[in-house]
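No lab work stands behind these numbers, since they all come straight from the coordinates. Small disclaimer: the values here were computed from a predicted structure and weren't measured. Cβ atoms are built from the backbone, for glycine too; each structure is taken alone.
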Structure I
């Protein structure tokens with residue numbers, strides 16, 4: 001079903017001294033877990049980081065013409081491309097007795113530049129494209145993840161350094177609140193031109209558990225490298241407001257619901273500047289894909305004005321991003 005209006009065409013450390021273990025250690029735990037301190041740890045390492053980042057991202061979804069996934073198999077497809085995102089990042093980590101590891105990360109981002117394309121097809125496999133608009137893609141992004149793991153340590157006496165392997169599990173949330181504006185109809189040629197008052201929104205949240213592992217290596221006395229790999233399971237829920245469609249309800253024109261999986265890979269380098277401060281850089285790749293699910297369209301009956309929902313197949317959603325950030329790290 002076409003999504004834009006008119007003629008179906010517009011649609012992220014260090015050891016604490018003995019005198020610092022108590023209050024600061026449990027403050028770190030409280031920040032990461034939201035729970036009050038319940039006792040004293042024998043040995044605690046903790047840090048907190050804050051910094052800036054840049055993300056390059058793409059997001060897309062498409063639906064079929066029927067619940068069976070036919071007529072056609074791809075009816076409408078939306079792509080947000082070349083999104084350049086400026087972000088604020090925060091992270092914290094607590095290691096207890098060099099065994100229990102607690103870790104948390106969060107970020108907030110603004111899309112400073114992006115493109116959107118909305119296409120509708122009359123035939124299978126993206127054939128007979130009868131409508132296309134090319135628009136400005138914008139919005140905001142938020143992420144938060146918490147994880148816990150058990151550390152296995154290896155010590156190389158020849159160089160006097162450690163390596164740590166940590167199986168982990170956790171829970172993550174991602175919110176992508178995307179916009180479409182400054183539209184231009186490009187197909188059909190007869191309707192080509194600006195789309196007035198386009199102000200469409202698509203709000204999607206992915207949340208669920210993850211399993212993963214972290215490998216930390218002391219590269220030098222002052223530098224450590226961490227590799228993280230996570231496999232995510234997520235519930236996908238999206239609500240859209242297609243503001244130019246008079247035949248759709250507002251502010252919720254349609255709803256998408258399905259399950260998704262994803263892989264997150266992070267490479268982090270921390271370099272100690274002083275006993276209390278370090279610089280941390282992190283590079284991260286995310287790849288998520290949704291299963292087939294349900295697209296519930298909130299149609300409005302043209303005669304009575306009553307809500308008349310209908311449903312079709314939600315084929316998939318895909319999210320890909322690459323992030324680089326640099327943070328100042330304070331070690332408790």
Structure II
């Protein structure tokens with residue numbers, strides 16, 4: 001596996017649970033690509049508060065936002081090695097290790113949040129626990145990364161015809177690329193940290209995002225058009241290094257799961273709250289909103305579903321959407 005430059009940084013940190021002079025608190029390093037005030041970081045912080053409370057402060061969590069320990073793919077590799085204990089990546093980087101999870105990246109897969117939570121928290125979401133464990137991680141549940149819309153720098157997208165030829169930044173995800181190709185755009189995979197400058201310089205015409213990260217990253221300063229296409233509820237699995245998890249006592253493992261359940265409930269509520277607050281702030285700051293009809297987008301998304309049989313199990317897609 002590629003360790004990347006993040007490995008060198010991570011191994012210089014004190015090892016979790018290293019206690020040469022007797023018992024000392026275990027430290028969980030939790031990594032996120034989100035900014036410090038965004039819902040996923042706050043969810044990781046809540047996990048730490050819950051776990052510290054359950055263990056009398058014996059296990060504490062240090063949260064590293066903004067890819068401080070490396071990008072999501074590198075951090076997953078570090079977690080498998082045991083050099084990082086906890087992370088909540090976007091679904092696609094995890095799907096490079098657990099390909100069957102790529103199903104969650106189909107466009108317009110979930111009807112609404114209630115549907116998404118029912119799928120993730122039910123038998124379908126739980127069935128991925130063993131494949132994840134087989135790759136060296138423990139699946140603690142699922143954060144969300146919001147309902148995703150579209151930002152553009154030069155003109156609004158008021159219908160599917162306006163997407164034709166636009167260079168739209170996406171994650172490096174085969175289904176995201178196929179979706180925006182089907183919508184008529186020219187998708188361009190790009191690291192999240194490069195998006196602001198790429199918009200500012202005109203390298204790309206737009207990008208997809210949830211309202212909270214559109215506002216938190218100040219993307220509206222360089223891409224002031226916001227089109228509410230609602231093309232995806234983005235899934236963000238919460239995973240722990242299996243090496244670290246297996247080193248815990250059974251009571252501490254149970255405390256980890258209880259803390260994760262509390263953090264997941266909090267993070268989802270926080271995402272909805274921050275999204276609503278962000279929309280109000282964006283409107284006040286002059287962002288121009290459009291609400292395109294989604295009929296043609298939905299029709300093209302269904303074509304992506306059919307064409308994705310080489311990547312995802314059609315029977316599983318049918319099980320999710322029925």
Of the structures labelled I, II, one was used to calculate distance in nm of label points 7 Å out along Cα→Cβ at positions 134 and 190, giving 2.2. Name it.
I
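log10 I(q)/I(0) by the Debye sum over Cα atoms at q = 0.08, 0.10, 0.13, 0.14 Å⁻¹ computed as -0.36, -0.57, -0.95, -1.09: which structure among I, II? Before the final figure, lay out each step's value.
Working: I: -0.47, -0.67, -0.93, -1.02; II: -0.36, -0.57, -0.95, -1.09.
Considering all the candidates, the number was obtained from II.
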Quick one: helix-only ellipticity at 222 nm (-39500 (n - 2.57) for each DSSP H run of 4 or more, over all residues; to 500) came out at -1000 when computed from one of I, II, so which one is it?
I
Give the label, chosen from I, II, of the structure having the highest value of mean projected area of the Cα convex hull in nm², for residues 118-173 alone.
I
